[in-house]
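Structures follow.
Only the coordinates and a few stated rules stand behind these numbers; no lab work does. Keep in mind that this is a model prediction, so the values were computed, not measured. Cβ atoms are built from the backbone, for glycine too; each structure is taken alone.
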Structure I
Amino acid sequence: MSHLKGLVEAVDGRGFVKVRLPEHGVVTDWLPVLQSLAHGAWDVALPRKGSQVALLPGLDLDDAVVLGCLPSNVDQPPVTDPMIRFLHFEDGTRIQYDPGARALTIEAPQDVKVTCTSFEITGKLALRGNLDVQGSVQASGDMLAGGRTSAHHSHPVSGSTAQPVP
């Protein structure tokens, strides 16, 4: 028997869905959704209610496995380049990697939070907007502010005769 097509009727959040099979006039029991990783390293992607999915049937429908979502007239993939890896979420967040251009693009309508013990960027960094630093700033090179260098800048100390460095 080949695969079956159906529409997701319910999602339980633990990796199982119920699927309506219009051609058979039934709704399945909870069926597992195939995942690419498990056992400590998870990559969970559950289909949304109303998504068209493919089922690999077992001996009967209770033994079927949901293989994943299928494109349909209603749901077309948002990118057509087969090399681009793309994630698009309901709130508008988009993550795209184009290996041909070597470009990773992350677009988020709200805040993005990264929590780690160390974060390193190698290469040029362009910041468009304000920067709020809560802690110290250390620079191994010169710092420019308003087109002026900090290398030859000094502040007089109250009660001293300190002179600016030429």
Structure II
Amino acid sequence: MSKDDSRRVILEKVMRDHGYQESALLEILHKAQELYGYLDKELLMDISGSLNLPPSHVFGVATFYSFFKLKRPGQHVVTGCMGTACYVKGADEIMQAVEREYNIKRGEATPDGKLSLLVTRCIGACAMAPTIIVDDEVIAKATKEIVLQKIKQVLGGT
């Protein structure tokens, strides 16, 4: 991490404002992801050193919460809700269709970096199940056809 990177300067201020305390780790990780877009190994090691915490502790917190991204996300992000209602109503089949269509696995980005496929436990929209989020648009009562068409649209297709 370059110490003169403006993002690093902001993150350093946040850590300083919290007295480099372990109790602020979640807030610091949130700020780091907001600034960098994801939390890679180098960034997590930097935070670990700054807070004088074991790397295993920082990595453990970052991997425990599904909100944190440990890999650079694609330009466009598809997130499937896998809560009980969505799963039962077919969200898994929709995700499988996206995996087949774009040769991508959950948690990965396409080699060209244009699309990421993620999973979340629940978005709290059970009455609209199954729900799939494409970029920031929630698709309620989603079908494979609707989701694949939306992805094609955001990627620049018809």
Structure III
Amino acid sequence: MISRFCFESEDFSEEEQSELSAALAGVAEGDLPFVFEVVFLSPEEIRALNARSRGVDAVTDVLSFPAAEGIKGKPMLRAEHPDCFDGEGRLYLGDIALCTERAREQAEEYGHSYKRELFYLTVHGVLHCLGYDHEREEDKAEMRAKEEEIMARMNLTRE
């Protein structure tokens, strides 16, 4: 019952969406494909969104808005989450906002490609929508390990 990951995005090409979907296979289970909305924002746009949604008046790299709570490690079933059914045969699990300028800066700062940073931030956002977090050290270690596993599937490891 491994679910397929879908991305609604005008900013990722179909090839990039397919690459992300393949790398995320097996990360979560469900009886329908999962869908995430992904948007690319300017620093000004993500700063305003961060201020409105989190009360933090600062530019950030990624913001996630999960559609369901308490789902980490549990199969996502349409019958249990009818409010997440998108009417197109998929379970909507959340929105992810990425700041492309911040991603470019971080890629340069960390010495790897822009693609790696952009995909990493997307994976990070997906994991948040699936219930992963990094508030406690043990949760952070679990999330980081999952991120690196997914990135390795795309051959986008830390360079």
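Work out which structure the value 2.4 belongs to, where distance in nm of label points 7 Å out along Cα→Cβ at positions 48 and 96 was derived from one of I, II, III. Clearly, the read-out refers to III.
Assign the value 20, 40, 27, 14, calculated as P(r) over Cα pairs in 10 Å bins from 0, in percent, for residues 32-103 alone, to the correct structure from I, II, III. Label of the source structure: III. To which of I, II, III does the computed value 1.9 (distance in nm of label points 7 Å out along Cα→Cβ at positions 24 and 120) belong? The read-out was computed on structure III. From which structure (I, II, III) was Cα extents along the principal axes in Å calculated, if the value obtained is 92, 31, 24? It must be structure I, since only it matches.
With relative contact order in percent (Cα under 8 Å, 6 or more apart) computed over the structures I, II, III, the top value is the one for III, the highest of the group. When distance in nm of label points 7 Å out along Cα→Cβ at positions 64 and 144 is computed for each of I, II, III, which one produces 6.3? Source structure for this number: I.
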